[in-house]
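Participant: The next part holds the structures, each set out as structure tokens.
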Structure P
């Protein structure tokens with residue numbers, strides 16, 4: 001039985017990856033310091049003999065005994081509220097944490113997968129964004145702590161691949177939603193659902209013309225797993241190219257929840273991307289992957305889960 005380590009495994013995507021790798025017959029070691037992760041995301045796994053949890057800050061030396069075949073580095077604050085509240089921790093986990101996780105991969109001879117982000121493209125000057133675009137990032141702006149941490153992490157990952165021969169993968173994750181995503185994490189989708197279900201005004205920043213593309217979590221996890229099992233070393237976009245304006249999205253949430261909410265406008269945050277849409281041509285060609293859920297299908301599942309209180313967003 002193969003063993004996988006998932007850093008940040010108590011987070012939104014990390015916990016779903018724990019489920020996925022266990023279902024694929026692996027032993028899973030979840031490492032998380034619970035800064036932004038939630039123990040409730042993995043509590044259902046504690047009786048599984050193939051699952052173990054280690055509370056640890058991966059910016060410190062990581063020691064896991066025994067053979068390890070896969071290391072998936074997902075530890076990082078990942079929402080605006082998180083990385084603006086924890087800027088130093090975000091930079092440290094992207095740099096020191098990635099260094100420690102790569103060092104462990106080198107020691108174990110394990111395959112390493114880095115969770116990068118569409119934020120490496122910054123406020124993009126090309127649209128949609130493909131993997132060959134180098135981005136437009138303000139390194140000294142408030143969002144730079146996340147953007148540059150992930151850009152550095154990508155560079156470090158490739159350095160370990162080239163210099164030490166570590167078997168590496170890099171996934172650039174676009175906006176993802178579904179069960180276990182926190183309602184108060186500062187992103188548009190959970191905020192809109194929370195506000196709509198309480199019939200509160202939906203907070204749209206700027207004029208609402210900026211666009212986003214939202215991927216349902218089940219599709220994202222399948223894409224990440226496909227990349228992990230592939231031979232592709234260079235970054236791959238995983239996301240749903242179904243693009244929508246923020247105002248259009250707010251209206252869609254109101255419609256799907258049957259809410260009486262209105263839409264109110266607030267100033268646009270500094271360096272907030274005007275557009276975001278993945279070009280997934282590479283994922284289709286190299287991985288044979290594309291999303292199966294439409295945005296509306298995923299939203300219905302997510303809203304139903306919140307209303308029925310079967311899961312925590």
Structure Q
């Protein structure tokens with residue numbers, strides 16, 4: 001499948017990064033340089049960060065191809081503040097850029113580094129299996145990567161990213177915030193559309209037929225405990241996320257996609273995510289990958305005008321997680 005290479009997610013992200021840097025004080029983020037000359041933006045580790053900074057991180061992670069806003073919703077009455085996300089280029093925005101698919105590790109004795117990288121630098125490096133089927137690559141002279149991390153990447157990881165992107169370290173920007181922070185929690189919940197795209201890919205739905213997408217999920221309250229914080233951001237999507245996809249092709253295919261997309265189709269559905277995580281002894285990859293999807297979906301077949309709905313919100317489990 002071929003997607004437009006005339007859209008540079010890294011170039012678009014670079015413009016957003018300049019806006020973020022200019023507003024660093026009011027967004028409560030810190031900008032510095034690393035050992036190799038890379039730009040480091042701390043959005044919630046040694047800084048307070050903010051929800052607004054999290055929205056900026058999410059926009060950057062989507063390569064400037066997503067529109068995000070914080071609004072209120074009656075769909076989750078106990079937790080009305082909701083993140084809405086929309087993209088007219090959802091495959092590039094969500095899978096070629098936003099998906100947290102780049103595992104970055106470095107062994108440093110007891111102080112080992114591990115983070116999942118999301119953002120437009122992935123489309124330059126193209127080191128993940130996903131890019132074997134996703135025919136999109138970027139050719140920008142700068143790259144950005146968003147990390148769920150308490151600290152910036154060590155020099156070894158910076159150099160590895162630079163080599164993979166064929167860029168000097170000075171051309172890289174790393175934006176990082178832990179899941180426990182305001183910005184970290186916000187940018188994870190903002191992936192509600194991305195998880196639907198990724199599950200559609202896992203279900204082998206032709207990605208070139210997904211032409212528009214929008215989603216919404218309640219803003220998860222942060223928590224100092226990592227497992228609790230991670231659980232809440234996942235539960236926001238799994239038990240209260242809503243997504244609509246606009247697709248081309250036969251209506252029967254749209255119906256089948258809608259039927260399989262919701263999280264309730266997973267064998268591991270039914271408990272707050274933190275409890276599921278503990279049940280599997282902290283092995284994230286032992287959890288059924290089909291769980292990572294929105295609670296409720298609408299798939300609209302553009303050629304017939306039919307829309308197919310599936311799934312439901314689980315407010316009881318959302319309250320159990322967020323309270």
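Participant: Taking 0.15 as the value of FRET efficiency 1/(1 + (r/R0)^6) of positions 127 and 271 (r between Cβ atoms, R0 = 25 Å, to 0.05) derived from one of the structures shown (P, Q), identify that structure.
Facilitator: Working: P: 0.90; Q: 0.15.
The correct label is Q.
Participant: Once distance in nm of label points 7 Å out along Cα→Cβ at positions 191 and 215 is calculated for all of P, Q, which comes out largest? Present the calculation step by step, with values, prior to reporting the outcome.
Facilitator: Details: P: 2.3; Q: 0.9.
With respect to distance in nm of label points 7 Å out along Cα→Cβ at positions 191 and 215, the highest-scoring structure among P, Q is P.
Participant: Follow-up question, since we're still on this one. Supply the structure label, taken from P, Q, corresponding to mean count of other Cβ atoms within 10 Å over residues 167-174 with the calculated value 22.9. Numbers along the way, then the final one.
Facilitator: Working: P: 22.9; Q: 20.2.
Computing mean count of other Cβ atoms within 10 Å over residues 167-174 on every structure in P, Q gives 22.9 only for P.
Participant: On to the next question. Identify the structure, out of P, Q, from whose coordinates distance in nm of label points 7 Å out along Cα→Cβ at positions 31 and 207 was calculated to give 4.7.
Facilitator: Details: P: 4.7; Q: 3.1.
The structure behind it is P.
Participant: P, Q: which one has mean count of other Cβ atoms within 10 Å over residues 47-54, as calculated, at 21.6? Each step should come with its number before you reach the end.
Facilitator: Details: P: 14.0; Q: 21.6.
The value was obtained from structure Q.
Any read-out appearing in this document is the output of simple, stated calculations on the displayed coordinates, not a laboratory observation. A quick note: this is a predicted structure, and the numbers were derived from the prediction, not measured. Cβ atoms are built from the backbone, for glycine too; each structure is taken alone.
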